[in-house]
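Listed next: structures, encoded as structure tokens.
No lab work stands behind these numbers, since they all come straight from the coordinates. Small disclaimer: the values here were computed from a predicted structure and weren't measured. Cβ atoms are built from the backbone, for glycine too; each structure is taken alone.
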Structure 1
Amino acid sequence: MLASTPNTAPVQAPAATPMAFARVIAAAYQQRHQSPHNALKLAQITPAKLQQAAAHISARQMEILSGTAMQELDDEALGAFSRKLPWGSYGMLARASLSAPDLGVALKRWCRHHGLLAYDIRLKLVITGDSAAIQIEERGDLARHGQAAREFCLVHVLRNIHGLACWYIDSRIPLQGARFPFAAPPHEDAYTLMFPGPLRFNAAHAEIRFDARYLALPLRRDEKALQQMLQRALPLTVLQYRRDRLLVQQVRQVLSTHPDLAHNAEGVSALLNISARTLHRQLKEEGASLQALKDEVRFERAKELLYRSSKPVKQVAAAAGFTNEKSFTRAFKAWAGTSPGEFRKGSQG
């Protein structure tokens, strides 16, 4: 729901956004006794197409339609809440969290400040173990204009905060799951694009869930970047973020906890739910490589065993993933500058 200035360039992108969302926006005009004609025309949506139950529009069309409607209605919530959110409200929320030291603080601020603007929903950041969730508590009647309006509101609030979180830290944040408190809609297929990961409908509340370690990452944006982002905020989604700033840590963890399954790129990528090609590309963007991380994890494992156990060097070599003691000793000398036996003596001295 972040505001942006709509650009009315020709629409050519693939159509995947449910037309049902466009109908909700058109209905918001009618509730204000205004005509959606101009917004629909700019988005190249004909009245006949608008009424087609199973039709879809492109993300670009949705951006133009939403952006135009937000300005013409002076309501960035597009009629979702009991009172308007005037043009610039979501930009103000983003700015208020920009000085946060890390993503966790930024999201807590955003959720708290959102409650000051709109009573109808309460957003909260909930951390459970190694997982974090943004949850929506419905306090007003979001379905007062129909269930489609309620669905549209919940979907776009979660999409908005997910996209903003990715933008804050300049990183893709993969979702561990998304939940919605309504039955699966006819356009359920669109949810797999909007919320990649496990989906659950008929849940107790709406939420998105992700790895809690992202909350500790510092914000990488400033006021200048915010001004640029607000020019095209509506398409702000995780899809544009190839970089994943937690990937190196995730690879290390997989290599440490599943050495039997993570002996090559295919095994590691399968455990991380990405392709081997994506794994190599993203590691390169982070200035790392799979082989270097494997060596690092094996070295740490070997040092731990040499320091804390009395296992023979041959067994340590096998536990660290080496086929024989000779190759392990050669590699260990390259890492530590000393042999495994000398390292053990030194650590015990």
Structure 2
Amino acid sequence: MGDDLRYWIGFNRIHGVGAARFNLLLEAFGDLEYAWKATASELRNAGLGQKTVQSILSNRDKIDPARELDRVYELGYSLLTIKDRNYPARLREIDLPPPLLYQYGELVDNDRLAAAIVGTRRATQYGKSVAREIAYVLAGCGVTIVSGLARGIDGIAHQAAIDAGGRTIAVLGSGLDKIYPPEHRGLADQIAAQGSIVSDYALGTKPEGRNFPPRNRIISGLSLAVIVIEAGESSGALITADFSADQGRDVFAVPGDIYKPSSKGTNRLIQAGAHPLVKPEEVLEVLNLDLVSSQDDVSEQLPEDEVEQKVFKELSKQPIHVDELLTRCSLPASTINAALAMLELKGRVRQVGGMNFVRIREGQAIYKVD
């Protein structure tokens, strides 16, 4: 699109010019350069209200579109407009899709097979374990994991997808140069190397609270389905689920403890008709992803070493503390720890914090969409 990108960025920086007004400008002028240079009367004739016209006139002299474009490239980012062939196909389908996306990394065609995983920032050990399991299995099956890079469930889902060798997309409620939370900058770089970070906010935009509900609309828009893992009654994850339902996407919710506040939102989603999710494969089934071939689930096969077998038999998807393993296996602590270390190296178990361990899955499934 060449230099025209400058004016997409320019209008994107003007408050009050969202997707609907972008559409008006494109229909009226055909080219955003002409729209950028239009007179007040021409802008009004395009269907813009006086407040929006005044905002454009007062701001465009303060914005240097060419410099804004240079900054994007200098920082190693790229841009996608709604007119680009590579613009995400599923996102294009929603009502008033974002006209411009800033991108760090790369979106690919296979990302149309995507599932969003969202949930509370204050995840319990149960929620962390479930998020890791679901993201790891789906990513290993070739499903792109979409989330919001937030603390808690989001960050765990992104990391599990990376660990599985799969793809993941993070959608920000800030500019790409304002990664939030700041401790996820390293994770953001990993995501960009194995997927993409996207935002419809201009560079320099801070992660303000009002930015996140619109961000959640993009998360669901990129996805075939949204999976909610632990969410309180006022959780932002529920906003994502609402957008998903409005966009015709499937909504899954992981059942939780009825006494825990972090499960109230997910349990109520199930009451309202969301698919109750008890194993990752159910996502593939509901979305009609036909399993063509798969490797054996080697996580169910016993290790060859007898001590490792004994320890492995006591492990499951639910976290178990090493002290409990000592009691169940009747083995010395040094022996248990050595067996766990070997099982971790072999990719059979994972420590999930606080000396708690779970079994993990291996292998992949190859699928096609009917």
Structure 3
Amino acid sequence: MFLSFLKLGLTAFGGPAMVAYIKAMSVDRHEWLDEETFKDGVALCQSVPGATAMQTAAYVGYRAKGIPGALLSFTGFGLPAFVLMLFLSSLYAEYHGVPRIISLFNGLQVIIVAIVANATYSFGKATFKNHKDIVLAITASALLFAGVNPFFLIIGAAFAGIAVFRSRSAAPAFGHERVDKRYDYKKIIVLLLFILSGLLALYLADPKLFNLAALMMRIDLFAFGGGFASLPLMLHEIVDVRGWMDSKTFMDGIALGQVTPGPIVITSTFVGYMIHGITGAIVATVAVFTPSFLMVVAVTPVMDRLKTSSHFLGATRGILASFVGLLFFVTVKFALAVPWDITRALLVCAALAALLKKVDILYIVLITSAISLFIF
């Protein structure tokens, strides 16, 4: 199972699009679980925070082989992205001042604006069901521009979602809830204690690394809707609040994440490396994936209750609507960091058109990189 997910992780470009390949491998080829169980897992992974494809890998491993299977499938799927991102981060730290590298990232900055703008459009198209979703998104964006902390904003959006979107028809029917018989509370508690012990050891060893880990865990815990949902939170905390790097450097990290397999949240590896070297990269990467992994393992056995909980469904819908507004804010923020001219304007329009036409994002980044070396 580990080797199968490791091999798949080497070509895991496209983020959530990889779910289809995970299904082909786990359901059709290896028959680790049936199609209905897999569909339930995808629904769960889309409802809880974190990168959807990574969570799906953990879900498959958990359903097939329990917590050890979840750990192995999760690690195998994400390992190639981490190793490549660590390598690229080290090159960036060494050579980002070289004129050719500056030219390269001048073009890639423009592409990041197009990528986030497309994510905002796609997120909105999939999320908006009526005017209430739109109003909530606009409100979230306006509050973020006004300086409201995005973590508080997301919590508020959850309560607003419960109040606005709650449906009585979604209330669970007594006697029809299912709890997986394999659910072992002791193993979940042991896993949680292990994580808490690791955080305590990190705090005693290096408080700065502990702060980095705590931040990344908080970002992942609030990133409902997939990896892109982590961008507004990372931007706010890393650039605006702590000033660990400027917007341009953060955008460069996202650009590097687009040429690696795996979710966009692998940008955490870049952030950790730029702040605390290899140790920081490891700590940031493990931390940013830990809450969502723990949530998948803990929630999977009782997922039937969540699927019929009006409170959970309402809160999730409210949060997802708010993230459209947050992504719009990030698009504007990134656009303001670009020194616009006619060449960059044409390039962003071409990239956005290609993304809307479903051209593979890796090809867009590679082509843009080649163009940037000549025109910038």
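Things worth noting here:
- Structures 1, 2, 3 were shown, and helix-only ellipticity at 222 nm (-39500 (n - 2.57) for each DSSP H run of 4 or more, over all residues; to 500) at -15500 was computed from 1.
- Structure from which 58 was derived, percent of Cα pairs over 17 Å apart, for residues 86-197 alone, options 1, 2, 3: 1
- When distance in nm of label points 7 Å out along Cα→Cβ at positions 158 and 318 is computed for each of 1, 2, 3, the largest belongs to: 1
- In this comparison of 1, 2, 3, the computed figure -0.22 for log10 I(q)/I(0) by the Debye sum over Cα atoms at q = 0.06 Å⁻¹ is attributed to 3.
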